[in-house]
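Given below, in the form of structure tokens, are the structures.
Derivation of every value follows stated rules applied to the coordinates shown; laboratory data play no part. All figures in this text were calculated on a predicted structure; none of them were measured in a lab. Cβ atoms are built from the backbone, for glycine too; each structure is taken alone.
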Structure P
Amino acid sequence: MADLESPMERIASLVEELERSPESPTRERARALVQAVLDLHRVGLVRILEMAAARPDGSDLVRELSTDQTVTLLMSLHDLQPESAETRVRAAVDGLRPLLLEQGVAIELEGTGEDAVRVRLRKAGTIRAADARLRAEIEGAIFRSAPEIATIEIDGLDGAPVVPLTRLIEPRK
């Protein structure tokens with residue numbers, strides 16, 4: 001989604017630039033400013049979700065919002081997801097299963113931790129996709145459903161896991 005990728009790339013770039021700068025009162029004020037803006041956004045999102053949930057069809061609306069790629073990122077960033085990361089990852093893997101079977105690969109969710117997921121792939125026919133493509137499909141589906149996941153281990157593929165942008169943000173205390 002181009003509308004989401006551009007600001008995320010800009011945020012990642014600015015965070016990296018800030019982290020490379022020497023410790024200083026200005027750097028600490030910048031961090032404090034970002035945290036204050038995030039806190040303000042969290043308060044607003046909580047209120048929006050409360051108002052939505054109070055409507056007759058509110059729980060359906062909140063569930064629908066939580067499946068939108070942009071909204072789920074914000075909800076995850078602020079620990080406001082109505083479903084657990086494990087539930088969302090399980091749904092993502094279940095959704096991948098038919099697509100991967102068509103490509104000759106079976107996928108099983110081995111486990112989820114606080115910020116890590118482990119899946120296992122095995123041959124299920126003639127494999128019709130490269131490792132890089134399979135990795136991109138799997139990581140994309142899981143990160144879209146649970147952007148707070150830090151690492152995805154894929155048994156059966158070569159290469160190192162990708163760390164998503166949401167891991168650049170300090171966790172809530």
Structure Q
Amino acid sequence: MIVKLGNKSIEVIAGDITDYDGDAIVNAANNYFWMGGGVAGAIKRKGGLVIEKEAMSQGPKLVGDAVITGGGDLKTRSVIHAAVMGQDLQTDEVKIEKATLSSLRLAETQNIKSIAFPALGTGVGGFPMAEAAKIMITAARDFLASSLSVDHVTFVLFDQSGYRAFAKVAEDVRK
């Protein structure tokens with residue numbers, strides 16, 4: 001599903017974020033950027049250890065910050081690592097919003113046009129999917145209103161329940 005916002009858009013799809021063929025994907029990271037399971041593990045397996053090594057060399061950062069690395073063997077040229085949690089692997093609405101906005105701002109500085117996000121904080125972080133959807137889609141919509149570079153934000157959800165939660169929020173944004 002695609003929501004048009006003038007000449008920009010937000011898209012919600014079900015799938016594997018490591019298959020995304022745009023400028024950048026976002027990794028749901030911890031603030032030291034070591035890549036364990038979930039989205040991070042999938043990115044490391046498919047893109048190569050070089051992504052984790054490059055990310056870790058830039059840490060630690062404050063929770064809510066983001067760093068960028070190359071895409072390794074992925075289709076995308078860049079991975080933005082959003083520090084949505086600390087070493088305790090816990091997150092909340094403030095951390096999710098900060099990490100989303102930090103990722104978008106970093107994309108803007110790198111002249112990235114298209115970026116794909118997973119549902120930040122909903123795996124290991126245990127944050128509720130519907131609440132993450134509202135926080136992230138609202139942040140993306142507000143950011144796109146003044147973005148000079150980023151014009152397409154995709155939310156890639158691994159399963160149908162995640163897709164439904166994000167699609168519902170995206171539908172509300174359209175109204």
- Item | Test item: semi-axes √(5λ) of the Cα gyration tensor in Å, for residues 56-143 alone calculated as 28, 14, 11, pick one of P, Q | P
- Output the label of whichever structure in P, Q has the greatest value of FRET efficiency 1/(1 + (r/R0)^6) of positions 8 and 48 (r between Cβ atoms, R0 = 25 Å, to 0.05). P
- Could you tell me which structure in P, Q was used to calculate helix-only ellipticity at 222 nm (-39500 (n - 2.57) for each DSSP H run of 4 or more, over all residues; to 500) as -12000? Q
- Item | Highest-scoring label, criterion being Rg/Rh (Cα atoms, Kirkwood Rh), among P, Q | P
- Value 18, calculated as relative contact order in percent (Cα under 8 Å, 6 or more apart), assigned to which of P, Q: P
